[in-house]
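FYI, it's all coordinate maths here, none of it is from the lab. No experiment lies behind these values; they were computed from the predicted model shown. Cβ atoms are built from the backbone, for glycine too; each structure is taken alone.
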Structure 1
Amino acid sequence: MLIQLDQIGRMKQGKTILKKISLQIAKGDKWILYGLNGAG
């Protein structure tokens, strides 16, 4: 396992914008992050 995140969260200006997010990325996996703000 290269990356493992378990139940992380993110707050912005006192508001929860991500809650209980988990992610696993193994060797050889290919990922893309894409969003309306042009990320990815």
Structure 2
Amino acid sequence: AFLELEDPAILRLMAAEGFGPVSDADYDVVRALERSVADYR
């Protein structure tokens, strides 16, 4: 749904210029970061 979003007013509310397709693997870096900061909780 977000891939087709082009309304400038709505994008501005989201502080975004647009959206692109991503895969589950794109979030691997986030998962790795979560594990590395777990000791600081």
Structure 3
Amino acid sequence: MVLYYRIFVFLIFLDKTFLELQKNLITITLQVLNKIQSFL
């Protein structure tokens, strides 16, 4: 039972970090796009 609980917590942790990464990627790409537009 404890093992399943640990796996569950680990998966939730992975999911949250992945979401954070996605948000960061989105903001970074938006910033890059803005910079490119300002150059054009």
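Numbers below:
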| item | result |
| --- | --- |
| Structure with the greatest value (metric mean projected area of the Cα convex hull in nm², set 1, 2, 3) | 2 |
| Which entry (1, 2, 3) yields the derived value 3.8 for distance in nm of label points 7 Å out along Cα→Cβ at positions 1 and 25 | 3 |
| Structure (1, 2, 3) behind the derived value -35000 of helix-only ellipticity at 222 nm (-39500 (n - 2.57) for each DSSP H run of 4 or more, over all residues; to 500) | 3 |
